[in-house]
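Peer 1: The data blocks that follow each hold one structure.
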Structure 1
Amino acid sequence: MALLVQKYGGTSVANIEHIEHVAQRIINTKNEGYDVVVVVSAMGGETDRLIRLAEDLHDNPHPRELAALLATGEQVSVALLCMALHKHGFKARSYTGWQAGIITDDSFKKARIQKVQTETISEALNEGNIVVVAGFQGVDSNGNITTLGRGGSDTTAVALAAALNAHECQIYTDVEGVFTADPRIVSEAKLLKHITFEEMLELASLGAKVLQIRAVEFAGKFQIPLRVASTFSDCPGTLVTYEEKIKGKVMEQPKVSGIAFNRNEARLTLLGVPDRLGIAGIILGPVSEANVDVDMIIQNDSADGTIDFTFTVNREDFNKANEILKKLATELDARDVVTDNKIAKISLVGVGMRSHPGIATKMFTTLGNEGIGIKMISTSEIKISVVIDEKYTELGVRALHAAFRLEQGPTEEFDPEG
């Protein structure tokens, strides 16, 4: 019997009415002849409530205890969902992350899954149960509860799908799938029926919040078909799959599949640093040691033997990174530190960009015609990102969406046989 893994987010189980609705969707899937493993997030707003409780007690709660507290949110959801399934006469068993055999490293806040021990889940499935697993959590080798970070339930679902060799992993949320742009910003945005793992990974990393980055990485690595759909509609959503299954993707439209943006960015520049071998590592070493993720990087050489070193970080890490650079400026005899925490990043993404020159020129020209200045540029085979003033974010996204005629929607054809 084929196995489906379904994940339901916080908005999908926000109240008893929604939980009843989710239970019915699961029952429908079971009645279609599938084995079903369900991963559930905490009820909408519950994780934030628990964080507030912890911070009311302590400004900096211990990570181990915070993980133990936050993991309780998903435990409520899985138990309630199983009760709803029982009410309709279906066998169901709920499991916490550690009961389900999800083994992680010992990073309490952003743990990474090391392995999944599937014996317990497989036994429950063989007994005819619908298995309901708490997302977002696991256990380290010392038996400590860990959490996977924001959006971690997506990663739980994909990891289980990979370990159990699922037919498909379905991520149900409050949106109908992946769009060419955020429909709240661009009313003409179109739903993508299919998108490659590469494109989805870029969109997720560049600001699209439909899927957690690690979940997409996991799905791509283990080649698990990943579907994004709405809990509250019958729309089939977007299938994240392999490039070779989308015929004509490179040769035909769309050259650009989607536009992502991220307002949560900050830029820092160390000016006039004496140039020497390995200077980039010397600058970024303390930043990485402080667990600050760096995004875009630019290094400019000057005629006077110094360099200007610029990078962007998540805005939440801005103050930490700024303090590190100020200290480095003194140690390295740099001229100054210049910062800007009112920036945004806009990115074009598309596998079809590989074979179509001129996309960057069109992007830059479009923004220039709207009076939007570009502060930084980063490119790869399938994406072009620019940093601009935050106040121009929505204008820039709309202008680019229109310039690349994404309102026409995708024209690619899906080949289920590959």
Structure 2
Amino acid sequence: MIRPLELFVGLRYVRARRRDHFISFISLISIIGIALGIAALITVLSVMNGFGKELRARILGVASHVTVSGNDGKLTEWPAVAERVRRNSHVIGEAPYVLGQAMAARGKAVSGVMVRGILPDQERKVSDIGDKMIEGRLDALKPGEFGIVVGSALAWKLDLTLGSPVSIVVPQAQATPAGLLPRFKRFTVVGIFRIDMYEYDSGMVLIHLDDAAKLYQLPEGGVSGLRLKLDAMDDAPAIADQLSASLGPEFRARDWTREHANFFRALKMEKTVMFVILLLIVTVAMFNLISTLVVIVTEKQADVAILRTLGMKPSSVMGVFIVQGAIIGLVGTLVGTAFGVLLAFNVETLVRLLEQLFHTSFLASDVYLISELPSDLHWSDVALVSGASLVLALLSTIYPAWRASKIQPAAALRYE
């Protein structure tokens, strides 16, 4: 157990005297190494949190927080189901949809797409796609007019502009005198959106709900399901379970964490791997701390021998150097944490200044999905990084302190 004597002597060893400048220098290097490793770890984790938050916001700006449908993937009498869903206080918006696969074709160019039938006025309650229009308007989708809204990447691929015709071919055969042929319908482009997510910009088209019902031969009043927007998207799994229980076994509710489980699981795994890799930087700094303490123990052999001669126990000698190493680790951790938090809060501004200084763009908007460097500091990450650093610092003191406790006074003072 470390007592005031060990603490007093350990603090005296941390403060350099005139002849101990070398020891102070290597201690300072250890502190800087620990601080830089922790600052880098906190900053990178914050940037990864920012990227994850930005991607999630973009995905959930198009996808739904929760979808409700029947067990057969269809929903009849959706207004009645919507009324029951609205009884849940967490639901702040709902909209029916029809979803199906198809091929979009113009001339010889063909591309696979997901067709989503919507009601434009209600779609605004559950998604931001109406605010992502770069040409035309979402309200231009009128029942019976067979208008279509396409993504910017699909428009580029098929050379589509406002007013361009495009054929939608669905994988449902129809009998004709020439045999079984796939069903298709010609639509007119009335709008182009851009989400900056290639999956949606190139693979999703929007048509009116009534046109989609006719295209996929759904019964009157039939839809694929309801898309819901919640007041707290992080609570979507629990709210989806509540809706499933209240609606009954003939309905199913799926939240966004299940719809995009692989994507968000990959982001989480990437963050975990990055944490482990960057923690190695802190570990390298801890090896430097071990080397520093070994040098200090070697320099202080005579002092240790005198203390042992005066009656200090080996455990107390060990406590002295544990205190010294812990102080170096603590100072490095505090400095690195403060610097990392400051950097995480200002990383966007710092990157912008560097871009202006070097007249370049680190994340070009025409190359990268996100052209800015977002940052989202989580205090839980700060606590995890700081705690790991302190634990590693304490572990790093064990071997040098144990080595100091084994110094024999007679051997150490033989040549003094």
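Bear in mind that the values in this text are calculations on the coordinates, not laboratory data. Remember, predicted model here, so these are calculated numbers, not experimental data. Cβ atoms are built from the backbone, for glycine too; each structure is taken alone.
Peer 1: Comparing percent of Cα pairs over 21 Å apart, for residues 255-326 alone across 1, 2, which structure shows the greatest value?
Peer 2: Numbers: 1: 32; 2: 55.
Max of percent of Cα pairs over 21 Å apart, for residues 255-326 alone: 2.
Peer 1: Hey, distance in nm of label points 7 Å out along Cα→Cβ at positions 263 and 343 derived from one of 1, 2 reads 3.0; which structure? The partial results should precede the final answer.
Peer 2: Numbers: 1: 1.8; 2: 3.0.
Value 3.0 for distance in nm of label points 7 Å out along Cα→Cβ at positions 263 and 343 corresponds to 2 out of 1, 2.
Peer 1: Suppose you compute distance in nm of label points 7 Å out along Cα→Cβ at positions 119 and 143 for every structure in 1, 2: which one lands on 1.7?
Peer 2: Matching structure: 1.
Peer 1: Comparing Kirkwood radius over Cα pairs in Å across 1, 2, which is largest?
Peer 2: The maximum falls on structure 2.
Peer 1: Once relative contact order in percent (Cα under 8 Å, 6 or more apart) is calculated for all of 1, 2, which comes out largest?
Peer 2: Largest value of relative contact order in percent (Cα under 8 Å, 6 or more apart): 2.
Peer 1: From 1, 2, which structure was mean count of other Cβ atoms within 10 Å over residues 127-134 = 22.5 calculated on? Write down the numbers at each step before the final one.
Peer 2: On the way: 1: 22.5; 2: 17.1.
Label of the source structure: 1.
Peer 1: Give the label, chosen from 1, 2, of the structure having the highest value of mean count of other Cβ atoms within 10 Å over residues 135-142.
Peer 2: 1
Peer 1: Which of 1, 2 yields -10500 for helix-only ellipticity at 222 nm (-39500 (n - 2.57) for each DSSP H run of 4 or more, over all residues; to 500), as computed?
Peer 2: Values: 1: -10500; 2: -17500.
Derived from the structure labelled 1.
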